Structure I
Amino acid sequence: MAANPEFQINPFSEFSSDEVILALEERQAYSGDVYSMGVTAAAVLRPNDRQTCAAMVAAAHREGYVVIPRGGGLSYTGGYRPLTEKSVILDTSRLNRILEVNPDDMYITVEAGVTWKQIYDALTPLGLRLPFFGTFSGAQATVGGGLSNGALFFGTARYGTAADHVLGLAVILADGRELRTGQRAFARAAKPFYRTCGPDFTGLMTHDSGSFGVKVEATFRLIQAPAFTGHVSFVFDGMTAAGAAMSAVARSGAAEEAYVFDPESTRKNLTSKGVLNDVGVLFKVIKGERSLIKGLLAGMKLALAGRSFLPEEAFSLHMTCAARTEAALEADLAACRSACLAHGGQPIADSIPRAVRASLFPAPDAVLGPEGDRWAALNAKVAHSDAPRIMAAAESLLAPYQQRMRESGVWMSHLLIAIGQTAFSFEPVFHWHDDWLPVHARTLSSEARARLVEPAANPAARALVDELRQKLVALFAEFGAASNQLGKTYPYLEVLRPESAELALAVKRALDPKGLMNPGALGLKGP
């Protein structure tokens with residue numbers, strides 16, 4: 001184990017060398033996320049089991065080191081970026097065991113480093129599934145990271161986010177003790193089958209950006225996997241119309257996914273490196289149908305659609321429905337079509353949602369744009385009726401910057417996502433060519449690394465993106481919007497009502513009196 005010159009005495013010498021990373025290059029790589037770099041951490045801790053994880057947290061606590069939990073490492077809101085050199089990053093990716101699948105009581109218990117793809121692959125042969133069953137980056141994104149933030153996408157339009165379906169957690173507190181939530185918080189409870197007998201401690205520990213503790217275990221409720229799946233896509237003249245149609249679909253509860261791509265995003269998905277030209281996706285589409293004839297027809301439809309089916313400047317709404325019977329599926333698809341037609345939509349080939357479902361959890365190449373460009377997303381969740389206002393306000397805010405954006409090589413795309421029946425997710429995304437951060441090169445597949453060329457540094461574009469992000473974050477706060485990942489980017493404590501802020505501070509003091517658990521996240525201060 002290489003020595004870290006910042007340690008006079010290594011406080012983690014009791015742990016094995018493969019669990020403590022001190023090499024400077026590795027520490028620097030772990031200290032940045034997809035958007036920016038933080039202060040370089042003093043060490044990276046990679047426990048092989050939860051007992052070691054607890055011992056590492058306790059050791060850091062004794063020595064006064066900040067502990068920053070990290071899951072899959074694909075965040076872009078600074079949640080695991082260190083603010084001080086006296087920090088250790090606790091990588092939970094080795095806690096990757098599925099502990100129990102219980103088909104009788106319909107739950108699954110996993111360690112926090114398990115990915116959404118692992119869960120999906122384990123449940124599929126049993127005819128079971130999570131209601132929300134993963135992020136698009138689910139081959140790398142972990143359960144712990146998803147519950148510390150706001151994991152969403154597959155199944156979200158009908159079932160909501162990951163946190164809506166977790167029954168209980170095991171969390172290592174700042175001093176190394178293990179806290180149980182849900183039914184397993186009761187001393188005599190043998191099974192984690194229920195969440196809210198008394199105050200909901202499970203909900204308290206979700207979306208905390210790792211500021212209350214290190215998640216090491218989670219239990220989720222299961223559903224029987226739907227037997228029939230179908231897709232439908234429409235185009236609209238503008239984002240407002242597409243968003244209104246998506247809201248109507250969401251309120252109906254008919255779709256498992258409902259999302260809007262802007263023209264730029266749609267074109268990027270249909271390039272020569274996009275999903276519709278991937279031979280592997282084509283075969284997955286064919287295999288995914290319930291009969292060979294249907295599969296061949298679906299594959300032919302996908303292959304022939306190409307880029308030509310989509311009007312150049314149209315916003316496209318894509319929906320996936322799933323049901324127990326074919327009649328129920330057709331009813332859901334009909335409800336989606338009706339909602340889209342009522343808002344001026346025009347039907348198009350369902351190639352995009354079909355390909356997305358056929359190729360669940362792809363390689364992590366979306367960490368960069370298809371041309372090797374950097375991107376940085378922001379997110380605002382609002383009520384459906386507030387969606388037109390926040391989209392218009394964001395457009396007005398950015399309008400005076402269009403010339404500067406063109407001069408700096410900054411452009412934008414937009415993604416809209418339905419979250420259950422009540423929430424509308426508005427996601428503006430900045431794109432620009434710039435040198436890559438360590439997470440980009442480390443995450444890309446070998447094929448993407450061979451194909452893409454790293455751009456030159458572009459500090460002007462980077463500074464402009466940072467300026468505009470801050471302005472949009474402030475705008476979203478004015479709307480009282482929620483967000484997927486709060487991290488250290490979005491305000492939390494400072495925008496709460498006084499009584500709520502007082503409670504948040506009291507919880508932090510009770511669980512982490514020294515302020516050593518990821519200080520700065522949620523606006524909660526450190527030592």
Structure II
Amino acid sequence: MTGTLLTSGSPALSAAGAPQVASAPSGGSAVHGVTNVGARSITIAILAMGGEGGGVLADWLVDLAEQNGYFAQTTSVPGVAQRTGATVYYLEMFPEAAVPAGRMPVMALSPVPGEVDIVIASELMEAGRALQRGLVTANRTTFVASTHRVYSMTERTAMGDGRVSSDKLLEGGRAAARHFVSADFAQLAEATGSLISPTLYGALAATARLPFTREQFEATITRGGVGVTSSLKAFAAGFAVAQQTLAPPAAAASLPAATPMPPVGARLAALAQRIQQDFPASSHATLAAGIVRAADYQDVAYAASYLDRLRPLLARLPAEPALAAELLDETARHLALWMSYEDTVRVADLKTRRSRFARVGGEVKLSSSQHLGINEFLHPRVEEIADTLPAGLGRWLLATPWARACVEPFTRKGRIVQTSSIRGYLLLYTIAALRPLRPRSLRFQVEQQRISGWLASIESLAPIHPALALEVARSQRLVKGYGDTHERGWRSYQRVMAKLPHLQTQPQGAQTLQALSQAALADDSGKALEQMLATV
């Protein structure tokens with residue numbers, strides 16, 4: 001049964017047909033023609049993205065209320081496409097026993113800050129949106145949130161690491177809510193073969209914030225008649241996890257032992273042994289990831305060269321253990337990223353991997369009776385073509401006007417390559433097969449020279465100005481991407497590094513270099529960096 005709505009400028013009719021005028025308080029309900037009603041509505045806000053079953057969860061809650069002595073109403077406000085159709089569902093429940101005969105409650109249409117009893121967020125950024133809107137309050141709100149992440153467009157398109165800190169979002173949730181329940185409910189849903197909505201429904205039931213039993217919650221799912229078995233299994237998983245979250249903390253245990261170096265496989269066993277023998281334990285995890293990435297990018301010999309390039313830094317590390325460990329770890333991490341730069345061969349390789357087709361098929365819930373079509377939008381320039389050629393031939397192409405003029409007409413427009421077709425797949429597979437020839441390419445030689453210069457700067461600064469050396473190591477994040485993005489990043493890197501001789505003489509040189517790097521990542525136009533450089 002749905003509560004009667006009262007719209008602005010229009011009287012509402014009671015069950016008896018007499019016009020009554022009443023207004024609902026913020027986040028609550030009013031009863032037509034009745035004042036000083038002791039009971040108030042239960043208010044619930046659900047923030048969910050498209051395809052996660054937010055509407056189903058809202059419908060379950062309405063059915064739960066109406067089957068157990070409550071009036072209920074739900075409304076939804078669609079969100080923006082950048083969040084894959086993020087929607088806010090708002091519900092109110094009002095006890096039928098508190099409504100005089102012949103009357104109906106008037107319920108609000110949207111949540112009001114400070115007046116929401118329960119907030120459910122299907123993803124961590126949605127939890128952040130709830131906090132930003134002021135829907136979660138310490139004296140009232142039970143907050144149920146999934147900790148998995150679906151990154152927003154602003155996070156994905158940022159020049160640097162634009163991700164909002166998950167830890168800060170969780171800290172905000174704990175600080176803002178009266179009761180906070182958080183877990184990776186998406187992972188629970190996947191493990192039980194269901195959607196995230198029944199896991200969140202189970203977590204809500206475990207909070208005991210609603211005046212209904214677990215059996216009543218489960219009966220709602222059964223009445224729905226769709227995916228009952230998997231939904232009940234997911235409900236139970238969410239219920240159990242929420243109970244653990246709400247349980248009193250156990251006695252503090254002793255600190256766990258240091259994490260051992262992760263396995264790297266038999267092919268890299270000799271390099272793993274070398275890491276354990278030659279490098280400090282604090283860097284083993286990063287170095288293991290580095291050799292795996294380098295071998296995947298090129299071959300085992302390339303992974304060995306990765307360790308060779310880091311070896312000289314060991315003798316130049318500062319005396320302070322914490323700073324030495326951080327400098328080695330950051331250099332190792334960024335060296336692995338730079339040595340696996342994106343070129344046409346790498347892009348083609350990643351786009352034709354079996355794991356990619358499996359991942360995309362899983363994301364779209366591909367069934368055995370469906371065909372998956374993947375279109376790649378590619379726009380290689382003359383520079384990318386020259387970079388893939390042997391070094392001498394690539395330099396000749398870039399330096400010869402008539403040769404460029406012959407090639408450029410084929411690069412003016414982008415191409416759509418369907419990797420799910422035989423022709424499109426074979427085209428990219430052929431490019432990926434050039435990997436053994438990569439060390440002879442123009443781009444490989446250029447990048448290795450740049451890497452050597454970067455490492456030389458770090459090694460020279462490490463013993464005398466370790467903080468500045470650390471920022472030089474981190475400045476590699478400016479050089480990334482492919483095509484125009486890489487070109488802009490390299491120009492910014494060069495401009496920042498041009499200030500390095502001056503910064504070595506300044507007591508705040510490390511902080512200035514950090515600020516320059518942040519300015520370079522602030523926008524792709526270079527305006528922020530230009531302004532910052534003018535002050536140095």
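Structure notes:
- Comparison of I, II - label where FRET efficiency 1/(1 + (r/R0)^6) of positions 138 and 194 (r between Cβ atoms, R0 = 30 Å, to 0.05) is highest: I
- Label whose coordinates, when distance in nm of label points 7 Å out along Cα→Cβ at positions 50 and 442 is calculated, return 2.6 (choices I, II): I
- FRET efficiency 1/(1 + (r/R0)^6) of positions 330 and 490 (r between Cβ atoms, R0 = 41 Å, to 0.05) - structure with the largest value, from I, II: II
- With respect to relative contact order in percent (Cα under 8 Å, 6 or more apart), the largest value across structures I, II is given by I.
- Among I, II, structure where volume of the Cα convex hull per residue in Å³, for residues 338-513 alone as derived comes to 194: I
- Label whose coordinates, when helix-only ellipticity at 222 nm (-39500 (n - 2.57) for each DSSP H run of 4 or more, over all residues; to 500) is calculated, return -15000 (choices I, II): II
- For Kirkwood radius over Cα pairs in Å computed as 27.9, the structure of I, II it came from: II
No value in this document is a laboratory result; all are computed from the given coordinates. Small disclaimer: the values here were computed from a predicted structure and weren't measured. Cβ atoms are built from the backbone, for glycine too; each structure is taken alone.
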